[in-house]
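Enquirer: These are the structures, in structure tokens.
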Structure 1
Amino acid sequence: MVEFDENIFNPKRFVILTLLYLFKELTEGELARASNIGWGSLSTHLRRLEDGDYIKRKKVITPKGIRTVVKITEKGYITYQKEVEKLDGILQSVKYQDLIKKEDG
């Protein structure tokens, strides 16, 4: 049986890491809008990811004021890739089993 990293394999945290995997870094506001996750929930999930060293947060000064930038870490990047590979393996197995059934049936 395939075991997933429970710190990443929560639907909201998986969406957050997917966005950061694709864009490398986003502000908390950009993450909230792109993921459609509310501020309270986003903050909780970001804290858990940060505690696990999957992401880093830092305050930056922009023309629009102070923003918190969220960036995926090397550990987050590698772990995300491994989790996606596990999912892909499951999907390939299901596709293979469907193909066998069609050939037999």
Structure 2
Amino acid sequence: MVEILPNGRVRFTFVRPTDQDVFLVGDFNDWNELSHPMIRVGDHGHALELKIAPGEYEYKFKVGRIWYNDYDAPKYVPNPWGSENSVVMVPEPAPIAAEARAQTRPAK
């Protein structure tokens, strides 16, 4: 599962029982299979929050030698190995926060 958080971060969650380490792998880390280990959450899941620049990113979860798609991803695209990659779209930050700060400044 992927969730865009209000603080500009993205939370990735892998929900499947496993005793093995789970890694988040994708465009955002040049498909480095070891650079983003996920943190165990409860008995049946792993999660990781990242700050990622706005854009569209392909990703998968890797457990041991097995690659998993995010079955709750909003989009999938074919990959060169005959399967699909999950896709997350990270939006531009909302300009509302900057406008709100400008409005709360005292007048000179």
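Since every read-out is calculated from the coordinates, none of them should be taken as a lab result. The structure displayed is predicted, hence computed values, not measured ones. Cβ atoms are built from the backbone, for glycine too; each structure is taken alone.
Enquirer: Comparing relative contact order in percent (Cα under 8 Å, 6 or more apart) across 1, 2, which is largest?
Expert: 1
Enquirer: One of 1, 2 was used to compute helix-only ellipticity at 222 nm (-39500 (n - 2.57) for each DSSP H run of 4 or more, over all residues; to 500), and the result was -20500. Which label is that?
Expert: Computed on structure 1.
Enquirer: Cα Rg over 2.2 N^0.38 Å, for residues 1-56 alone was computed and gave 1.14; which structure, 1, 2, did it come from?
Expert: For Cα Rg over 2.2 N^0.38 Å, for residues 1-56 alone, the value 1.14 is produced by structure 2.
Enquirer: Looking at distance in nm of label points 7 Å out along Cα→Cβ at positions 9 and 89, point out which structure of 1, 2 has the largest value.
Expert: 2
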